[in-house]
Each structure stands twice: as structure tokens, then as C-alpha cells.
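Asker: Down below are the structures I want you to see.
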Structure P
Amino acid sequence: MHVYVPPIRPEQGYTQGFWYAIVAAAFYTICSMILMVNMLGYFMGHYPENFALSESQRTLILQTMAFFIWLGGGAAVFAKLEQNAGNESWRFADAVSTICTIFISVSLLVTTCDAPLLK
């Protein structure tokens, strides 16, 4: 799972998903750098001490934090269970990827299914 084998040219090549991942990683890096510059400006005193956030903005921040804590906690438990089952190569990043796939699959099932028990 963690071994990189480059494609053999010209019969093989990188997939579209690979290039999407490269572009996404680049965008996330650029966004994190912009946020670091913003935080530096805050620490240097260029922004006021208090923020005028509305109730819906505060709720969105709390919901986002709770979701990522729930996601990370579930992934940590899942990774520990896999390691206890004998899969020593299982890592936290693998568990996060698996948990995200499971959450997306279940949420799509719930939103597209007409069964009254799932809604």
C-alpha cells in the first residue's frame, strides 16, 4: 500500500485522479500559506481583538470543529482496531481515508434511499 511504483511508459500513465490529487495538494498548500500570513498579521496587531461574528457563523465554526474531531476520533479508533486485529501496517491516514469513504457512502445512501428507516 505504501510502495510507490512509477508507471511504465508508454503503456501506462498517471490517471486523472492522480492529477486531481496533485492540484488539490497544491491548492491546500497555497491556502494554508495565506492563512499563515493572516495569522501573522493578527499576531502583529493588524486586526482587532474581537470579531463580530453572527450566530450562524459561530454555529458553522462549531459544527465544522465537531465534525473533524468526530472524524479524527473515529479514524483513531478504527486504526487501533485494525492494528489489534493484526494489520500492523495500518496507519492513521489510511483510517481517515477509509472513514471518509464510509461516511460519504452512507450519506449518499441515506439521501438517495426512500426507505423510511434511513431518513
Structure Q
Amino acid sequence: MPKKRSDVEVEVTDITPEGCWLRVRSENHYISFIDSHVYFLGASAEEIQDVKLHCGKYLRWEALDVDLEIDNFVYPERYPYIGLSPQQLARVREAMKTMKVSERVIRQLKRFDKQ
């Protein structure tokens, strides 16, 4: 039996090059790709839309290897650290060739150059 719209706990409702809108348990949230959540830069729409809610507390994007607590995008200022796998870092750096990201993100990514 297909899920009714009201039964869906998480869905991506809009995607732009700069971010996406999520509906999580009937609340709408914006995730900025260029200010705080760079793991999504360069990802396809299909990869971004393939999200699952786990334990009612966090979201999982399997193909992107991204796990985010709901608080992470409700209060991004509480989560200043950006951690990226080598594959994520390569995809983000490629996407940054054509997109402008915030100075905060650039400072965070410079950390990886020193490693």
C-alpha cells in the first residue's frame, strides 16, 4: 500500500544549487549547501532525495554517506565543525569550482589542506 502524504516522515520538497527544503514530521527545514552543509555540494537530486529518518532523531543519506541529527539543521550554529570523507571532499572541491560558498566553509575546508 503506497504511503499517503501525511504518513511520510521525511521528504525533500525542493532542491536548488544552494540548498534544499525538507519536511520532517510535518515541519519544514532549509539545509544550506553553501553556508553549512557542504556534504551535499555536487550531489545529484536523486542522492539528495534518498533520505531516511532513523530513530526519530537523525536523517541518513546512504549514497552520500551523510548522517545529520535534526538539530544540526534546525540549529546549525551549534555544529560548527565540518567533517568530510576523502570522497566527499573531492566532490565538494569539484562543485566549488562553479559555486560560491561562504567564508566560513572556506575556512573549514582549509583544515583539510593541512592534513
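Asker: Compare Kirkwood radius over Cα pairs in Å across structures P, Q and report the one with the greatest value.
Answerer: When Kirkwood radius over Cα pairs in Å is computed for each of P, Q, structure P gives the biggest number.
Asker: From which structure (P, Q) was distance in nm of label points 7 Å out along Cα→Cβ at positions 13 and 53 calculated, if the value obtained is 1.3?
Answerer: This figure was derived from Q.
Asker: Between P, Q, which one scores greatest on relative contact order in percent (Cα under 8 Å, 6 or more apart)?
Answerer: Q
Asker: Can you tell which of P, Q yields 10.4 when mean count of other Cβ atoms within 10 Å over residues 21-28 is derived from it?
Answerer: Corresponding structure: P.
Asker: Can you rank P, Q by mean count of other Cβ atoms within 10 Å over residues 45-52 and just name the one with the largest value?
Answerer: On the way: P: 7.9; Q: 14.1.
The maximum falls on structure Q.
Asker: Another question, if that's okay. For helix-only ellipticity at 222 nm (-39500 (n - 2.57) for each DSSP H run of 4 or more, over all residues; to 500), the calculated result is -23500, so let me know which of P, Q that is.
Answerer: For helix-only ellipticity at 222 nm (-39500 (n - 2.57) for each DSSP H run of 4 or more, over all residues; to 500), the value -23500 is produced by structure P.
Here, each number is a calculation from the coordinates, and none is a lab measurement. The structure presented is a predicted model; accordingly, all values stated were derived computationally and were not measured. Cβ atoms are built from the backbone, for glycine too; each structure is taken alone.
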